[in-house]
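Structures follow.
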Structure P
Amino acid sequence: MARSYYAATANPFSSPGRLEGEIETDVVIIGAGYTGLHTALCLAERGFGAAICEAGAIGWGASGRNGGQLIPGWRKSAAELVQRFGKERAQLIFGLSLRARDLALARAKTYDIDCDLVLNGHLLAAAKPADLAWMSEEVETLERVMDYPHARVLDRDATREKLNSPCFHGGLLDLKGGHFHPLNYALGLAKAARLKHVALFENSQVLSLDASRGVLARTASGSVRAKYAVLACDAQLDGLEPRIGGHVMPVANYLVATAPLDDPAKLIGDQLAVSDSRFVVNYFRLSSDRRLIFGGGERYATEAPADIAAFVRPFMARVFPQLAQTPIDYAWGGLVSITRSRLPHIGRIGNVFFAQGYSGQGTLIPAIVGEAIGDALNGDGDLMNVLSGLAGAKFPGGTGLRAPLHLMGMLWYALRDRL
């Protein structure tokens, strides 16, 4: 993360110290990414006391180093939601994703968060000609079933006008999509939480969590006693709560930022956020200072490659051959988590709430998770009940065998991408 474009362009932030000694509050939140920060704000707005313990620095997990893409909906399409949950429940679930978008954007406005926000749309580029058929079906489902008339299919020529790449056969343009600077958004949420008297602690990894009577979270130098806990660790959960670990798989992703481009509009038109339809997704956009930020590529080990820029460059050059020799100024990466269903794993075990496994859709959805936890603590569990029914089964083999089984699956889908 220290080598990332986002860290290099982060807004000033007065870092909090580590937790020292014992404190008491209503809710202890473990993890200072979007889930933890949105939850803290929701709780503070409802009058609850909250403390956040972050193992590293605020926003330096997946929340602060992702591609910055703001994509309405879930990782599953509207048509897939209808197939899995039925029409009425799918409408409810899809509507919650739009509510999450509204909440996340409203916080940016309410707290005046400077995060290079651009809302010109998201383009899902078709890697195969056959993709256009299901994209047309998706647009029809969005409009007819979800009452969402903001998406349309572009043919090859219209896509090429917006995206100067030879790789794509068309695309699905969602006009409600966009992108932002993810770390600055996280730091803005943290500043807002501090103003709401949330206690923030960095370099305070929670080593144990005892929820037998209330909650006691211990770090190396202190502890937090609370009535409730929120696990907002995602891929960094480690063994803190074994009962939920098998529902997610940590996977690595890597990004680069090029040197500033002379004419970035010739590369991507309308400042769109773009991802493609490959199973191993490429995703890219332009930064506010004319760089291409590109993420993607296949890697089946969680350890970072020795040279991240050299690892990502071939994938970037395949999409944009004209950038094959363009200097790369920043390269970074880390772990995110996925679920088997690619829908997030959200729920509650006694006094412990959790949310993890956003599967690439973790920029907007955490806002509704915070609302669900706040509602539940106020005695209204309806929203939590809906969200807790999304993820489905654990990975087979538990935490021990999930990695090799996932590797086999990834190799198969990577082969399909190539074919």
Structure Q
Amino acid sequence: MTDKKITILTISDMPFSPSGVGIQTKYICEALLKSGKFKIVSLGGAIKHPKYEPMKTKEWGDDWLVYPVDNFGNHDIVRSIVRTHKPDMLWFMTDPRFYEWLWMMSDEIRPLMPMIYYHVWDNYPYPKFNKPWYLSTDKIVAISKVTHDIIKTVSPDTDTEYLPHAIDSEFYKRFDDDARAGIKKENFPAWEEDRFLFFWNNRNARRKLSGTVLWWFKEFLDEVGHDKASLLMHTDPLDPNGQNLNSIMSELDLVNGEVLISNTKLPMESMSAIYNMADCTINISDAEGFGLSTLESLACGTPIVVNMTGGLQEQVTDGKNWFGIGIEPRSKSVVGSQQVPFIYEDRILKEDFIAALKEIYNTPKEKLDEMGALGIKHVEKNYNFENYTSRWVELLLEAHEKYGSWENRKEYKSWECLEV
């Protein structure tokens, strides 16, 4: 093995964006660069860019070149990058719906380099229609246990392993009790000390059920008292992909501190402070491949209330202990599109949601603290950041050794023998 660095072409959300995919991409890229064994060329998509000139970071210079792109790029951009930079490997991440165009050119890419896909799929039934894409990939890394089971079942010959998301424990960590209470008092000086704070940190989009959360939270307040609890929503209330949350709040008369909106992009330190200030974090999405905000909450010792779907269900319990409340879906509608012919959409009942909020609300502080402490241990054991980043370095080194690239490409055939 020479000292020449391995060049990785990554395609995902812009790695400097605050999306979950963008954050995880940044974590992985930084781990690879810190190892000293890799160079990276990134196509950063999923947002509208003010300009499209290639970008470098001060820390990594020529070792990390980022090209802003619309969507996730296109055939011509990939061909240009491959021709110019001769990457040894292609790594890409997010929902497969966005990458059919990329798999359609796998016969151009895979003779030169392996394709490594960091994959999420939200729910069953088994998506057999994904099998051609799985077979067009050298290695698939699964974000959730659901995804891992799906890959192994749909395409058992595909090289796959389970490696869930992680968050940086240097930033997301529990503060001491005085600091937690102090943050809430500093931000809400007029509140009574026992006012309960629920936190909701998601994009205001249809599947996140932002409007439903508001409507049902109002009914919860009607039962416990409008001065007893508040909901802080960190989101854009006017996101064109979601509902007009300001209008809903006005309609429901939730304008006296019952619901608060935070729509400013915040650094990780500030987000950690909010999780520490909150008493519980909510996520009842009808489809959630992983759910990064709830993992961040658990790392800060704050219990969660979640829909038992996708990756959320493996966060809220380890099979023995519970780190909040998991609400079982009461409805599994089969929805789909031309690209995704069928998938379950999990919905919970209003009554179950309100009951879960009341249970958390009525839980003594000491018990919530115990639940939070167990949640921290769960994150440390199963979503450890150091293990996550070191495994990505090992995984891509192993893939480079196993599959090779360009002149020494291995284990790739553009044909197969079938018995007729």
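Each of P, Q could give Cα extents along the principal axes in Å, for residues 163-202 alone, but the derived value 44, 23, 14 comes from Q. Computing Rg and Dmax of the Cα atoms in Å across structures P, Q gives 22.5, 78 for structure Q. In this comparison of P, Q, the computed figure 14.2 for mean count of other Cβ atoms within 10 Å over residues 83-90 is attributed to P. When distance in nm of label points 7 Å out along Cα→Cβ at positions 339 and 387 is calculated for each of structures P, Q, structure Q gives the greatest result. Which structure, out of P, Q, was FRET efficiency 1/(1 + (r/R0)^6) of positions 19 and 139 (r between Cβ atoms, R0 = 41 Å, to 0.05) calculated from, if the result is 0.95? Derived from the structure labelled Q. With relative contact order in percent (Cα under 8 Å, 6 or more apart) coming out at 23, pick the structure among P, Q it was computed from. Source structure: P. In terms of distance in nm of label points 7 Å out along Cα→Cβ at positions 171 and 219, which of structures P, Q is highest? Largest calculated value belongs to P.
Bear in mind that the values in this text are calculations on the coordinates, not laboratory data. In this text the structure is predicted, and so the values were computed from the model without any measurement. Cβ atoms are built from the backbone, for glycine too; each structure is taken alone.
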